[in-house]
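Q: Structures incoming, each one as structure tokens.
Throughout, read-outs are computed from the coordinates displayed, never taken from laboratory work. Every value quoted in this text rests on a predicted model; they were computed, and no experiment measured them. Cβ atoms are built from the backbone, for glycine too; each structure is taken alone.
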Structure I
Amino acid sequence: MGNPGETGGNSWLSHNDSAAGGEPGEPGEGGRVFIVTLAVQPGQQLAAVIGTGGAGATQNAAAQEGSATTLGTYSSASGFPSDDGYIDVLSGSVYAVPGGQGIAGGHGVPSDGDSTSVTWNGVTYYPGSPGEDVRRAGGLYADGGLGGGAAAGANGLNGEDGDFSYGGGNFFAEGGNGGAGATPVKAPNGSIRGQGGYGGHGGGGGGAGGDAHGDKSQRFGITGTPGAGGEGGDGAPGILLIYY
């Protein structure tokens, strides 16, 4: 499961800058590797069951290990995962490797406007656009909030517009809230037999809130809501290799 974007400021009395995106979650382990040497007789039959891949973490559930691959009374549950996986001595193929790394979420747009983008699967995703700035005579202003950070597979949300309200002979200025950070897509599943799922992507950080200055009072916009962490990928089915 990826991490959500960081939580920013929520003060109505001072500037609230943007927040950083969340870091990716841990990739899933590769499947357990168990090696056994058997003495068998001609015509002997052994039942084989290929295990299912584990489930990646979601917003509502922790990651779950997959089921075991079995041959007769022998089970991969007796083995151990390896960072290097298992190399087939005949083909050179590698199985049961850990999942791949997820992508960190993008930083929400800060007050200096130095935004970051996120590239995933060859596509670039961008922070949201700023809200509208509003100006009035006498140096009064209500700045729009800035855009939320992007995440893998999703653009950040736009900041809200600045605004003025009038009462008692005075203009009250309200800075726009920052745009929410993006919530990423689910991370890829393992594609190699026995491979763990990819670590979940990080959520985007919220954009900076807009500043404000009214006749006598004002409300500063708050930092945008952080994007949620992305779901982890599912593991691939197991494999049974027999050498004879």
Structure II
Amino acid sequence: MIQITLENKKIQKVEKGQTILDYLKKKTPEKELKKYLAAYLDNEVVHLSHKLKKDHSIKFVTISDLEGLRIYQRSLVFVLILAVKELFKKKERLQVLHSISGGLYCELEIGEPITNEILSKIKKKMADIIKKDIPFKRAVLDYEDWIEVFAKQGSQDKVDLAKYILSPALSLYSCSWLKEYFYGALVPSTGYLKEFDLKYYPPGFILRHPSQTSVDKIPEFIDQPQLFKSFNEYERWGDIVNVST
């Protein structure tokens, strides 16, 4: 047995080798379980599949924490990527560009203009993926194996990215058949992402989600046209001078 020290300073004994999620399942009512998205383990954010191997201090992360909000966003982006790829069969180019109006502004190239009808199809596919409660599985691979995985998947952007990551081992996440790289933890499974919306915002759309102050529902949309204009001008200037934004 090992000991964990909770945020309230209480000390509990747990079985060595069990995951943080296993611990939560034993101690948390089922209806409350999915509010815990990740954990700080000795001040390091980890996925809930992390195994407890020694004494630790632990603090659970919810969407009311800034890190919890980022975890929810990253996980939702993975579901968006998976939905788009399944709908458009590798004919797509999805870009998640910046935060705006309490969400993430995205642009999608599929050979035709984005419409509310197309967004409705994507939203339905995302809802189906979330309903299936598919696990997000984390793995750590050797540098060469990591490149091989993404090369076989046809993810040239990840292969190119590896040139700039100075590490002998790299992590990746998988959900269903798709593998992706994210810098940071994800939620345990798609079923944690109950609340989301896609709002048409020409020429793209906004991926909307709960906030730190509205954890159970998506807050009211507040348009920020001047901020959006500034972001777009910055991105266009980056293209002109050949700077990646």
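Q: Out of I, II, which has the highest value for Rg/Rh (Cα atoms, Kirkwood Rh), for residues 126-205 alone? Could the numbers behind the result be given before it?
A: Numbers: I: 1.35; II: 1.04.
Across I, II, Rg/Rh (Cα atoms, Kirkwood Rh), for residues 126-205 alone peaks for I.
Q: Comparing Rg/Rh (Cα atoms, Kirkwood Rh) across structures I, II, which is largest?
A: Answer by largest value of Rg/Rh (Cα atoms, Kirkwood Rh): I.
Q: Taking 0.95 as the value of FRET efficiency 1/(1 + (r/R0)^6) of positions 6 and 70 (r between Cβ atoms, R0 = 41 Å, to 0.05) derived from one of the structures shown (I, II), identify that structure.
A: Values: I: 0.35; II: 0.95.
Only one of I, II returns 0.95 for FRET efficiency 1/(1 + (r/R0)^6) of positions 6 and 70 (r between Cβ atoms, R0 = 41 Å, to 0.05), namely II.
Q: Something else about it: Work out distance in nm of label points 7 Å out along Cα→Cβ at positions 94 and 198 for each of structures I, II, then name the structure with the largest result.
A: I
Q: Next question. Could you figure out which one of I, II the value 29 for relative contact order in percent (Cα under 8 Å, 6 or more apart) was computed from? Walk me through the numbers before you get to the answer.
A: On the way: I: 29; II: 20.
Attributed to the structure labelled I.
Q: If helix-only ellipticity at 222 nm (-39500 (n - 2.57) for each DSSP H run of 4 or more, over all residues; to 500) computes to -11000, which of I, II did it come from?
A: Computing helix-only ellipticity at 222 nm (-39500 (n - 2.57) for each DSSP H run of 4 or more, over all residues; to 500) on every structure in I, II gives -11000 only for II.
Q: Which structure, out of I, II, was distance in nm of label points 7 Å out along Cα→Cβ at positions 118 and 134 derived from, given a value of 2.2?
A: For distance in nm of label points 7 Å out along Cα→Cβ at positions 118 and 134, the value 2.2 is produced by structure II.
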